[in-house]
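What follows is a set of structures to go through.
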Structure P
Amino acid sequence: MIDLFARQRQCLVIMGHHFVRDKSRLLQQWRNIKYVGVLLLVMSAQGPMINYTIYHIDDLQLATASLSISFTNVLTVIKITTFLLYKWRFVALTRKLETMYQELQEDKAKEELEASNRYATTLVKIYYMSVSSTGMYFMVAPILKMLWSKLRGTQLDIELPMPMRFPFDFESSPGYEVCYIYTGLVTLAVVMYAVAIDGLFLSFTINLVAHLKILQHYIKTNTFKKSDQELQSDVSFYVRYHNIILDLYKEIRDVYAPIVFGQFLMTSLQVCVIVYQMVTHINTYLVFVINSTFLCSILLQLFIYCYGGEILKVESLMVGISVQLSNWYNLKPTHRRMLCLLMQRSQREAIIKAGFYEASLANFMAILRAALSYITLIQSIE
């Protein structure tokens, strides 16, 4: 049996989470201190980043370099805060989907859900490798630069993994080592929570889409040439199954609303500053490649939400079409009315939306087009 959320659980365990309610009040308080401690650790990184931006305010290239990382940090704070507020709702969602997976009886339905879960697991692994590689690059790059300078016998430039400026001597020992370890802990928290929370969203939506496809399969393959009692049981099951899926969709939409809003807002701001970095360093091949890679990593996070929202919206509409393609004409008027109600409900799209941001591929493409427009605009100004 496939473990639906193995990778996400691993990341959350690294961050100190477990999924059993503590009976001891003292133990609960201790765990809450750990969770809030991680949140405060990530929030504290904003100070040195803003300090760096203010210090280099006259140098837009350095200032924007710090802002792009700062926006990522703000987004992580939103994700951690949302998770801590709704932790047990996240747990309830995972358990409900795992229960639905285990309760499936028909072989065809099980095959559909297993294939979807393998697909979701593969995507989460790819995302994990992408985010981890980005974090690893930031941590290793300063050390490699120092080793290269030492081998060439050139002046040794001390750099931190992230553009930060502290109110003490951080360019010599032991200040540098302390700041390096601090930055590493912040990076670890950012990577682990990004993979866990974004990966959960991807798995949630792909699982719901699989259940919608299974419902469509049930409806389309039913001949409806049965006794009244069997027909009543079948149609009632379809309506209940559809309602369960929609209830889960609403729960996911509500829980992820702050994250989706923050993801769109922060990504829009990040695209602006990273595109500026790319254009101003367009003749410096290595810097241009690094900025391009970072931009792809940022857009990948947004793509996860847009892709999940898009496939959920499309498949929710397909339920109504499956009713039209079914053998509904074999039903009596009473049963037809029940299917008609199901079809009418499916005409309301299952949209993942937060404020004025809708998680869809159309909006993702709009941000890509905006990025290209920024490049053209900045080049014309330059």
Structure Q
Amino acid sequence: MRIALVHDFLMQRGGAERVLAALASRFPDAPIYTLLYDAQMTDVYLPGRDIRASFLQKLPRWIRTRYRFLFPLMPYAASRLPVGEFDLIISSSSAFAKGVRRGTHAVHVCYCHAPSRFLWDDRRQYQKDNRFHFFTRLMITVLIYPLQIWDVKTAERVDIWIANSKTTQERIRRLYHKPSAVVYPPILQLKRHMPRIKKDGGYFLVVSRLSAYKRIDAIVDAFSMLTDRLVVVGTGREEERLRARAGKNISFAGFVSDEDLAEYYAGCTAFIVACDDDFGMSAVEALSFGKPVIAYKKGGVTEWMEEGETGEFFDTQTPEAVRDAVHTFIKRKKEFDPAYMKKRAEEFSEKRFYENIMRLIPR
């Protein structure tokens, strides 16, 4: 059977790219099709793989690095990816990869991280995130509707839908009117790095892309009202703005290796997430080190987090709500059982991911 993997674009490393890497290790001979990629990134987490890009890859680098401006071209680029010769297409998609055209007798399985959030639930936040000027916002407003039509229409090109959470499953049902199975994504296996790690470094931790919709600003502003230390791991367009508003108790680590990431997880007092995420992979990774999670009570995190057992919730995305949740956690932190949290995280192992997803993929 000839198999191809398809991913939206490989310009950063986040949860979706980790899932692609897991699929790639399961299908080592499958080429990976994508709209465009950054070779410096893919050489790290997809070394030696056959990566085949669309015509967008031929554009000058200064345009490719601003790839969000290319979104109007991406539906056409996705439909032109030459995957017609393959018997099985597995797309890893939160935007355009599901729109590839398969051959007549091929099967298309889509692992959906989220329906295109920038077209639907988060379209206003997307414009804020990129801080477009007036004419660009006007162009996006004009293009949103035809892109939404394309998004819904190309949902018909998928034969089997797999959602990364019940939250995503409901969004697939609501937007595309399609049934789907839920297979939770695998977390990074970082325990092999444990010997280098201290037990508690006395800081709270954020691991995230620094994008506006992630609401890292609410966490940074909360800790500017606290004396506790905060470490932010990750990079993104919001980094400069976040650094400018951060107090002296807040530090930014940037992009880190898996070894260093393991140290940050194992050394933190608790992990914090303030966005409405579809799953919350980094938060589960923190659990795997026996670390509690302080989280906004919405989205995929509500499917696996148990208040008082694996962490604390807060109800609004405001600095005050985050601050109060930190205070509540500090009063109760001795009640959390690291062994129980580690056991809960085992439910999201690569082994379980492979077992569950292979039951759904035709052979």
Structure R
Amino acid sequence: MVVTGSSTVSSTTRTTPTTTRKSMPRFSAGNPDGHAPVPAAARAVDTSHPTRVIGNGTPGSCTSAAVVSAVAKGGIITFSCGPDPITITLNRTAKIRNATGPRIVLDGGGKVTLSGGGKRRILYMNTCDQAQGWTTSHCQDQDHPRLTVQNLTFVDGNATGETMEGGGGGAIFVRGGRFTVVNSRFLRNRCDGNGPDVGGAAIRVLSQYRGQPVYVVGSTFGGAPGRGGRCSNGGALSSIGVSWVVLNSIISHNSAIGHGANPARAGTPGGGSGGGIYTDGNTFTVRIAGTRITDNHANEGGGAVFFVSNDRTGTMSIERGSVLRRNPSDGFETRGYPGIFFLGSGSPRVSGSTVR
């Protein structure tokens, strides 16, 4: 719907079609059996009064150009593309301008799929990328922009060959500010197939304000055979020095396809760790609650989760009915924790959950 008083962003000049009514399967995201409480900071944002609306009520008005323009302008962004689900294939990566916040919300209403067409990353935010504008003298630790993506599907994103900040993040790359994912799906995304640190077929995150966590709530990464992500490391999520809280979500059928581990063994390109989640750094935490992590695979370590806290201060917890199952690690994992490779403070804390 178009909301009175909001901006409507559309495009009428196109050389190639960027929208299609052939949609993904009926929208459903997250673990229906997950009941972990969701803190206020991680809940969906009220978008009933958007700053701008992509489209004018017709599928043809919801173009790649309209998405890229709206994201660059920022604010609370919704879509008006007609009554049916729609896929918008981007001809360019949508990039956030750092001065357009402080809050940026992209809400697909459960009807919109953003596609990279197998050719490009879909969404990019980097507070330290001068091309997107510097807003502080401490870009690596600033409180804005605060990006939320909700009620969206991200499909066929591809960051292969991206070199900025080490690449990765086939669907979404974030450095700095704050980032939250709510009720969204990530399907068939990918990034470089080899490398000791490159990762995050769906999402790659570097640094968050004051070490606060990335929240992933009620979302699905893969979810069925043929829908998972593939990258050297982190078939779904990847980060360096970043904490995560993953609530009531599904991470399944993703793969870490690199070879040679992290750091790379002599004579190998490196990678292959964290079939579902890859985390590295010093002090950080990973909390998994009400979440199913199943049927992921790593050529090296951590078919489900690869967790390395270099100074051994990092912690990991698995709780509230989470299930980690059938996540083979071809190379190595931590004894007693199938599918997990953990180097941190003590051992992973497992409460009311299944790891097998």
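A compact table of results
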| read-out | value |
| --- | --- |
| Answer label among P, Q, R for the case where distance in nm of label points 7 Å out along Cα→Cβ at positions 216 and 288, calculated from the coordinates, equals 2.1 | Q |
| At a computed 0.4 (distance in nm of label points 7 Å out along Cα→Cβ at positions 112 and 176), which of P, Q, R | Q |
| Origin of the value 14.4, where mean count of other Cβ atoms within 10 Å over residues 96-103 was derived from one of P, Q, R | P |
| Computed 34.4 for mean count of other Cβ atoms within 10 Å over residues 232-239 - originating structure among P, Q, R | R |
| Of the structures P, Q, R, the one that 3.7 was derived from, the read-out being distance in nm of label points 7 Å out along Cα→Cβ at positions 144 and 336 | Q |
| Origin of the value 34, 24, 19, where semi-axes √(5λ) of the Cα gyration tensor in Å was derived from one of P, Q, R | Q |
| At a computed -10500 (helix-only ellipticity at 222 nm (-39500 (n - 2.57) for each DSSP H run of 4 or more, over all residues; to 500)), which of P, Q, R | Q |
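Read-outs throughout are calculated quantities, based only on the coordinates presented, and are distinct from any laboratory measurement. Note that the coordinates shown come from a computational prediction; the quantities given were computed from them, not determined experimentally. Cβ atoms are built from the backbone, for glycine too; each structure is taken alone.
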